[in-house]
Structure 1
């Protein structure tokens, strides 16, 4: 899970850097510091139109579903880790008392 989250985090950081680069170029075009490139502006507009709308009900429902799924996976991983720790403790307890019962039988 942590490997997946690390790859998602790096992908989001890369996306953020690219969006910041595009935004700075568009701001420079707006201020007149860079000559307007209409072909590039059409590509940026096309890219923006392909992005899903984040204020729709379907998007919010999908976001909540994915959030709940990730929380459930985290919860199950925590429960599994705790169960494994308890199992290790029980094994150690059984080994300790098995030795004591052998000693009592010998004496």
Structure 2
């Protein structure tokens, strides 16, 4: 007669099957390095955009009335967030391409 398995054993078997089906292929060292380099490049691009935005904010505060500067600053921050999101999406697309290669 077949041996009865506990619920834990059944769950572990099911988990093992799910992991083996869903797990992506292991990345090569070259792919890992490419992903690492991409992340560094895009982190630098985002930091550069943030520094530029902060510089623009300082100019706004110095050269405009407070109420006007606040409105313009809000617009700059929204623009920065949109640019940041766009860069992050671009980075993720490139990483996905590296992983699928």
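On mean count of other Cβ atoms within 10 Å over residues 43-50, which of the structures labelled 1, 2 is highest?
Checked 1, 2; max of mean count of other Cβ atoms within 10 Å over residues 43-50 sits with 2.
Rank structures 1, 2 by Cα Rg over 2.2 N^0.38 Å and report only the one at the top, that is, the highest.
When Cα Rg over 2.2 N^0.38 Å is calculated for 1, 2, structure 1 comes out on top.
Of the structures labelled 1, 2, which one yields 3.3 when distance in nm of label points 7 Å out along Cα→Cβ at positions 51 and 75 is computed from its coordinates?
1
Output the label of whichever structure in 1, 2 has the greatest value of distance in nm of label points 7 Å out along Cα→Cβ at positions 11 and 83.
Biggest value here belongs to 2.
Values quoted throughout were computed directly from the atomic coordinates according to the rules given, and no laboratory measurement underlies them. All figures in this text were calculated on a predicted structure; none of them were measured in a lab. Cβ atoms are built from the backbone, for glycine too; each structure is taken alone.
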